[in-house]
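A.B. asks: Given below, in the form of structure tokens, are the structures.
What follows is calculated from the coordinates using simple rules that are stated; it is not laboratory data. What you are looking at is a predicted structure, and each value in this text was computed from that prediction instead of being measured. Cβ atoms are built from the backbone, for glycine too; each structure is taken alone.
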Structure 1
Amino acid sequence: MITATGLKKVYENKNVVLEDINFKIEKGDVYGLVGRSGAGKSTLLRCINGLTDYQDGSMKVNGYEVKDLNTKQIKEFRKNVGMIFQHFSLLERKSIYDNIALPMRCWKYSKKEIDSKVNELLELVELKDKAGARPRNLSGGQKQRVAIARALTMNPNILLCDEATSALDPSTTNSILDLLSDINKKIGITIVLVTHEMSVIQRICNKISILENGKIASQGTVKDIFLNQPPALKRLIGVENSILPEKGRNIRFMYSVAKLEGSELIVRIVNELNIKFSIMESSTQSYRNDKLSTFVINIDDSDFNLVTNYLDKNKVEWIEIKNDGNEVRN
């Protein structure tokens, strides 16, 4: 659905903003572009819908090479690509109903079509009783719901979100992310989300690319990124490499609390395998509608196959971490 190949963006002052960008976003993905300020996330997002041009490489969206579209084609192309921003961009003099209806009126839809669609979207974002209100009468979270509804009026198959929750408090952020997740499931829309907040990525995304200095430093599924903990992730969240024992072997494993029916896998390993080991790291974090527990344990060389076979049997993802911090994939 969205494929970037060797994409490069250079400003007129010869400042390279994006270089050798490669990724593929499938239909129905909730894809995160994450990184520090200035990493190139928002510029990359704007390349997807043609708001920013690029000099080299390719950006194909819905089968179209974005930079090759002429003025008429790009206008039609953007009907299929909705976008929401950090600061809502609502018209203060217009009612909530009129703000949502604006794109359809620009495309000269009939009053009946507009009324049907706007009411449908007001219900979807749970603002049916706010149709006649003005933006100034709404909370930040409600304003973002209006922006989401407006972005969906043309029935796009892609929704771009540029720091859409950065101006919201944590509770409101979660409600907006839950709404986006629900929309993704209900209508199958592909969502591309720019953020610098890892909690946002964990709550809603299934895949991510981590950007550093205009390049993709790491990419993959959210689960794999948090299991493997590549250097780019550690730099982003400020985690230093653990000091691991010189003896024995170290294993990092991650498992779903829900799938193991809430039981503590670490306790089961002790009881069922009857071995001793040291816990070097442990954490439990939310991931979409699940909770993932992650452990790093140090075991005797002689117990390595016993433990890894047990993890494989229980379909638990794991990797070995060498004493120098390098990882060995299973």
Structure 2
Amino acid sequence: MTKHQIAKVLIPLCGVLCFFPFTSGAIALLAGVLIAFFLGNPYNTKKYTHSLLAFSVVGLGAGMNLETVMQVGLQGIGYTVISILCVFLLGFVLMKLLKIEQEVGLLITVGTAICGGSAIAAVTPVIRAKSNSVSVALGTVFILNALALFIFPTVGHSLEMTERAFGLWSALAIHDTSSVVGATVSYGAHAAEVGTTVKLARALWIVPIAFIIGLVVNRGNKGQAQGGKKPWFILGFIIAAALVTWVPALQGPGHYIEMVAKRVLVLTLFFIGLGLSKQTLKEVGLRPLILGVLLWICIGVGSLTAIELGWVE
């Protein structure tokens, strides 16, 4: 059998295994990466990733109490705003020092500051970014997301972080919602609740940030592009949590929906791994990757320090 034929059989098999409890998010991601690197991916799995992620987040909402969600979200507004501003300021400074093209640097900075791929997708049409710039930005964020699934739980356990502290740190320092959920679910239920809630509250900033960037970048240009895709799953998450919170009869079904959503999330991480190819690494290049890594380290170390010192709770 050729590599292509092996991959066509192996990928569906691994997809099925993602629905079994013994398959963790990290294992699924690693399996996807290994298959993509050594066998290739004959399927167009990328087009399903966003939809599966959206379903996972909405389904996780069915297992949460909205009153808790609202409380955590409101508590996080202050440090969310501060961290976003700090990332943007640092991003612009590093773009100048590394002499990175403004378009690529802006997309990587936006992805780091807010919520990874979703923020990049929203800002792309606003600034009319070139396809190769978008590819580089998404590739950079994607690589760091993959690393976060392994690095963050390891650091969290080594520092003996509480579930709440770890969930908060993950929401502030990991790019995409999928990776935040993947990392926190493996750490504990409360970590997942805190991490998902704070990350979704952070994702709400996509809309005003995209609007402001559009005004600044497109000054003087007629017919500027409209905003990109909006993260509708945030509303779905809130509705699901509200129904389970205030309709007691739905708490039982909500538990099962949450269980299914967690397994779908594992499948999503497998698909994400399948998208990390050698070509993606080549497109990223060195300087944009350095920018992404430096921003990631700064926000990761900065937010972890603030949490450990009790400045952020």
Structure 3
Amino acid sequence: MVENYGASSKCLGRPTATGSRRPSPLLDLTIDNITPNTNRINSQSNNARLIYLMTRLVTHLHDFARETRLSTDEWMQAQLPRPVRPNQQRRQTCKKRRGAPDSTEGSVLGPFHTHDAPTLGNGSKMAYDPQGEPLFCLCTVKDRHGNPIPGVKIDIWETDSSGHYDVQHEGRDEPSERCVMVSDEKGMFWFECIKPVSYPIPHDGPVGKLLAQLGRHCWRPAHLHFMFEKEGWDHLITALYVRGDPYETTDAVFGVKKSLIIDLDTVDKDIAQQYGVKEGILYLKQDFVLVTEKETQELRDQNAREAIEKLGLKVKLVDHLPVPDLD
């Protein structure tokens, strides 16, 4: 069992066959069904007034974001500063990305990405946790037509085997379980890490207290984070989730999408010899698909116009964002 991050608020444990109520499973999240999904999973409390307040709050906030086509930059600028503990100073958040239908879907950035990860070459190890189960990852980065994209900067990070990110450990003096890689001329990158584990989000503050009042757990399913950057290409933040995790359908932060759930295999003799890894360890093979900034902006403009028309609003797009159409 992963240890708690604090004792000042209750974090519901793993669902069991008897005893505590099983959490409501989430549907495959989209911009259209995120609101009923959120309201449904927030309706597990015995406090009817709290359920009503949260339902109206979520509904209005989501409608506001959809109506205004709120951008990530605007969202970040609107956030109020708040005091943090030393090991929380690197926490960041990000809204989920909606990309082209045949590209890799985005997921939440999460609060534990940093900018000090070492740049490693193909075949390197990014995790040395002796308690972790070794995992070999072989990945490609391609465009929507199957062409490799070389020179993509890829940030990769995960927790250690106890479910903690390196920045959560007191006395952290160097990064671990994280790295930066660059795709080669074939759009490939490969590395060794450890099998991701599920873990509770920090719950020793107001978020944890609210989740407890709502009857919700604070656990995230096992996952591995990726962030892709290259000039001219849409910035992709995503994660891969291990199939079969007990929190696969009840992620506390709504990050899981069906297309991002992956199966793990084992390294066979050929792969072991070709890449110099140990035969029999866990094996993850994944093809990531990026889209250009132009393709993404065209799709966002199209989605914005369609959403605005459904709302019956008289607006126009300026710098790809809606403003009142007074003409």
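A.B. asks: On mean projected area of the Cα convex hull in nm², for residues 37-140 alone, which of the structures labelled 1, 2, 3 is highest?
C.D. replies: That would be structure 3.
A.B. asks: Using the calculated result 28, 58, 14, 0 for P(r) over Cα pairs in 20 Å bins from 0, in percent, pick out the matching structure from 1, 2, 3.
C.D. replies: Only structure 3 yields this read-out.
A.B. asks: Out of 1, 2, 3, which one gives -10000 for helix-only ellipticity at 222 nm (-39500 (n - 2.57) for each DSSP H run of 4 or more, over all residues; to 500) as computed from the coordinates?
C.D. replies: 1
A.B. asks: Taking relative contact order in percent (Cα under 8 Å, 6 or more apart) for each of 1, 2, 3, which is largest?
C.D. replies: Answer by largest value of relative contact order in percent (Cα under 8 Å, 6 or more apart): 2.
A.B. asks: Which of 1, 2, 3 yields 2.5 for distance in nm of label points 7 Å out along Cα→Cβ at positions 53 and 245, as computed?
C.D. replies: 2
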